[in-house]
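A.B. asks: Below you'll find a set of structures to go through.
What follows is calculated from the coordinates using simple rules that are stated; it is not laboratory data. These numbers come from a predicted model, not from an experiment. Cβ atoms are built from the backbone, for glycine too; each structure is taken alone.
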Structure P
């Protein structure tokens with residue numbers, strides 16, 4: 001139909017101009033859409049909802065989200081990637097896609113608390129049972145696998161207590177039993193190690209089925225985006241997860257996708273800087289009289305250090321890489337002293353998450369955690385290092401320790 005004689009609003013909505021192809025720039029163009037136009041009905045009937053060979057609807061992605069998914073798959077060493085509205089949504093989606101009534105799932109005893117809560121409460125209502133295992137002990141995992149165990153979650157490192165698991169040993173157990181595995185690799189960001197390239201000490205390859213990231217952390221880097229990702233090398237797993245993704249109506253905003261695409265090129269630089277700053281500050285914290293434990297996988301006395309060295313050291317010329325985050329325990333401090341320390345800090349802000357430009361502090365009461373037995377006290381303080389000058393952060397920590405000491409009877 002010619003535009004002649006059409007009303008102004010109709011002419012604007014059906015304007016025939018399209019820009020010429022061939023434009024290329026540094027940033028990825030942002031495509032936003034709910035409805036996506038098909039050229040004909042044959043294209044509708046032959047649409048590919050799983051493998052990104054066509055477009056179907058905004059929930060299934062646009063060229064912008066396809067680019068981010070492909071780049072994240074490359075980063076992980078995977079074949080496929082799917083975006084979710086948050087890291088927790090990614091974890092939840094994997095559980096909903098791979099578990100059904102009567103199944104059993106195993107979680108590390110230091111697992112991310114919201115992940116444990118979803119399995120223990122929401123999935124229980126659907127007939128899924130769960131148990132926890134010691135991530136430092138592959139034999140403990142082996143003893144807890146039952147014929148009903150369909151999925152084992154791994155987390156490297158624990159998000160509060162920071163133990164680095166025996167990844168090779170745990171994967172060997174699961175591979176031998178034919179149990180699917182899913183790894184929360186938010187801490188490592190696929191920079192400390194590549195999740196789909198893990199192997200035994202003698203070099204035999206190990207199979208990981210699914211990897212998730214909270215892109216909210218290091219891939220975003222700005223503390224202003226919520227998003228998660230799921231990667232896999234298995235086409236059938238990808239289809240199962242994506243089908244549940246579509247059924248749940250999950251989606252991500254293209255403005256957020258654009259923000260992560262812009263941050264990805266400098267993620268390795270930020271990760272390395274925050275890693276080094278965290279190591280320096282962890283060593284300083286370890287010198288404080290009140291501190292009983294410093295929980296940082298790169299420190300020789302930390303739980304899981306040998307496992308971290310085997311995986312992350314091997315991936316990074318023995319120097320190892322680690323996230324800019326660690327925890328510590330002051331065994332003689334009570335809850336009031338823990339709060340006083342957090343509130344005395346001036347540069348560290350009280351808040352959850354990590355990987356952003358501002359340093360954060362958060363206190364945790366671990367009394368109900370299955371990982372409590374590895375801690376000198378129930379009270380754990382986690383420090384997430386931002387991009388401030390290390391000397392300034394160390395001075396801030398020093399004055400907070402001094403304030404607590406002055407007010408301790």
Structure Q
């Protein structure tokens with residue numbers, strides 16, 4: 001191939017072919033006939049997690065909604081569907097997902113397989129909504145793992161692409177709801193010293209944005225679940241931050257038209273929970289991304305530790321976002337077994353300088369049991385990452401059981417999981 005790039009353009013895939021089957025039978029033929037295979041979702045990974053020297057398989061043409069079960073509260077979808085498309089369908093039928101990531105453009109299977117998340121004290125990663133997962137294994141056999149039934153389920157959901165091809169997913173849904181979004185300007189870091197719990201729990205979802213140039217959150221994006229006629233009205237301040245008088249983009253000099261509606265105007269959940277609108281280019285586009293998770297109890301100390309690097313971070317940065325994520329029980333989720341806070345960095349496209357800075361960030365966060373986002377940029381030693389995952393041995397055994405010949409493994413998995 002040679003010309004296949006990821007979404008941001010920073011990673012060139014090494015695969016020899018990209019295959020886009022239109023039926024499950026075609027998927028089976030591909031799986032059986034190839035010796036090295038990786039799933040490729042919406043290409044929103046920033047490292048080699050989806051790469052291979054063999055074949056890449058995209059399910060973008062297998063993107064149907066198969067069934068909405070109103071009584072059980074589930075929706076079943078094919079592996080290639082994107083969140084934006086699923087959300088429109090669900091909302092039209094009176095249902096919703098519990099939470100969404102910043103981008104509605106990403107594929108459901110890819111987001112789940114890497115434990116992608118949104119924000120909110122009570123909101124787990126997107127993978128936590130999986131009720132059952134259908135996988136095609138290396139020999140072409142299809143198997144289904146169900147929550148509460150199959151003992152390997154918690155390992156298979158955030159499977160990092162190593163167990164097989166995700167052909168179908170059954171997701172929990174909830175009744176559709178309305179959300180209002182208000183952006184507040186300039187919240188000092190010190191407001192979190194004694195107020196993290198109060199601030200992060202003040203709404204359904206709270207995102208704190210900083211450029212690290214000074215100890216201030218330039219913007220706070222507050223997404224309130226609307227339950228009464230007056231609840232969407234913005235407060236006159238948010239712990240000292242004031243409502244923005246006009247729509248904001250968190251990245252300077254970017255068009256606000258790309259962003260979801262603000263100014264306290266209520267609207268459907270799927271048009272407010274993401275930061276960006278489905279029909280526009282998200283974020284800055286040409287960018288790099290890193291994210292690190294620490295246990296919630298260490299979040300304030302981690303914030304101030306990173307603040308010491310502010311003069312090094314700021315020149316390389318578009319923007320940084322800090323969010324809370326609820327604990328889950330998925331073995332390879334960065335939020336496994338711990339209430340977490342994610343420190344996200346959207347970098348300017350200068351990989352060499354970013355690569356030199358990341359070890360300093362990781363050293364500051366290491367005392368707090370840091371876990372990097374699997375699909376973003378990091379330089380941590382694999383052994384230090386592995387030490388943070390108590391179910392790693394179980395996950396390795398699961399990989400070997402489902403794919404004994406290593407058809408779905410690649411350099412990334414071999415380096416970070418298997419060695």
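A.B. asks: Name the one structure among P, Q that helix-only ellipticity at 222 nm (-39500 (n - 2.57) for each DSSP H run of 4 or more, over all residues; to 500) of -5000 was derived from. Walk me through the intermediate numbers first.
C.D. replies: On the way: P: -10000; Q: -5000.
The read-out comes from structure Q.
A.B. asks: If we compute FRET efficiency 1/(1 + (r/R0)^6) of positions 267 and 347 (r between Cβ atoms, R0 = 35 Å, to 0.05) for structures P, Q, which one ends up with the highest value?
C.D. replies: When FRET efficiency 1/(1 + (r/R0)^6) of positions 267 and 347 (r between Cβ atoms, R0 = 35 Å, to 0.05) is calculated for P, Q, structure P comes out on top.
A.B. asks: Which one of P, Q has distance in nm of label points 7 Å out along Cα→Cβ at positions 83 and 187, as calculated from the coordinates, equal to 2.8?
C.D. replies: The structure behind it is P.
A.B. asks: Out of P, Q, choose the structure whose coordinates give distance in nm of label points 7 Å out along Cα→Cβ at positions 59 and 75 equal to 1.6 when calculated.
C.D. replies: Computed on structure Q.
A.B. asks: With Rg/Rh (Cα atoms, Kirkwood Rh), for residues 203-378 alone as the yardstick, tell me which of P, Q scores highest.
C.D. replies: Values: P: 1.00; Q: 0.96.
That would be structure P.
A.B. asks: Okay, next question. Which of P, Q yields 41, 27, 19 for semi-axes √(5λ) of the Cα gyration tensor in Å, as computed?
C.D. replies: Of the options listed, only P reproduces it.
A.B. asks: Moving to a separate point now. Work out the source of 31, 17, 14 here, i.e. which of P, Q gives that when Cα extents along the principal axes in Å, for residues 139-178 alone is computed.
C.D. replies: P
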